[in-house]
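Read the figures in this text as sums done on the coordinates, not as results from a lab. Because the structure is a prediction, the values reported are computed rather than measured. Cβ atoms are built from the backbone, for glycine too; each structure is taken alone.
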Structure 1
Amino acid sequence: MKARGRDETWTVGELAARFDLPTNVLRHWEAVGLLTPERDVSGYRRYGRGDLVRVAVILRNKAAGMTLEQVGVLLDGEAAGRHEVLEAHLRDLDERARSIERSREMTEHALRCRAHDIVACPRFSKHVADLTDGRAAGSRIDDWA
């Protein structure tokens, strides 16, 4: 795809193809207020540079676990409760980062562990002791129901 200038626009198909998305996804994001493409004289959507950036922001943040509602708040500098929503998302990201780090440590241990059954390895068990001892959030079966 050739480079475009700041004033150039994309059709819904072109923008969707750029991000490997079905066109109905862009239309849905428009319906929920995340995108507001201009219309040409024939009424067809024309997406500009700002829309291109908004789609990238939506995709990046959805991949990080944000809901479309949270993304909408992120994109709207005047949204009510914006700081609270974004601070809550940061807390969620921090917790997921800790979970990923714990999983990484377990995986690294399993790779080096001489025990064929890692569940029987006492050092490996320490990686999940907070859950098995009932000290961690989400450790109760009722929490998963």
Structure 2
Amino acid sequence: MPLLEILARLCALLAGSLLTLITLMTCASIVGRNFLQATLAGDFELTGAATGLAIALFMPWCQLRRGNLLVEFFTARASRRTQARLDQVGALLLAAMLLLLAWRTGLGGLNAWNNHSSSMLLGFPDWVVYWGMVLPLLLTALIALWQAAGDAP
């Protein structure tokens, strides 16, 4: 199993764990609010942060499995070779976009760090989520580059 696949799998497992924890927290919040007249302050803040991070963490696995949306309407009658070349170009464009996104997300995290930006109720630091997204975005870009080079399955 190649290193990229192992890392993508670990990212997906972490994302699934985050979403499971958020689901359990949401259930506890709903039960507390409706039956115990107690709420979990800031549960929506944690839900938003964890969900954003989970999306970024799922992206490497999705790209590795070629699970992104493909529109084959115009290329359905093209040869296999043409389709493969277009897939490689698409992977290259995706890698470029993800590298740009990782760079800007990293700068956003640095800005949040410098400004001590945090969530309103809990004071959860925003930079944690930004910087947590950078490595999965870079990993997804690396996987897309690997696929664009034609070495990926």
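So here's what we get for this one:
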quantity: Given -16500 for helix-only ellipticity at 222 nm (-39500 (n - 2.57) for each DSSP H run of 4 or more, over all residues; to 500), calculated: source structure among 1, 2; calculated: 1
quantity: Comparison of 1, 2 by relative contact order in percent (Cα under 8 Å, 6 or more apart) - largest value held by; calculated: 2
quantity: Comparison of 1, 2 - label where mean projected area of the Cα convex hull in nm² is highest; calculated: 1
quantity: Structure from which 5.8 was derived, distance in nm of label points 7 Å out along Cα→Cβ at positions 42 and 130, options 1, 2; calculated: 1
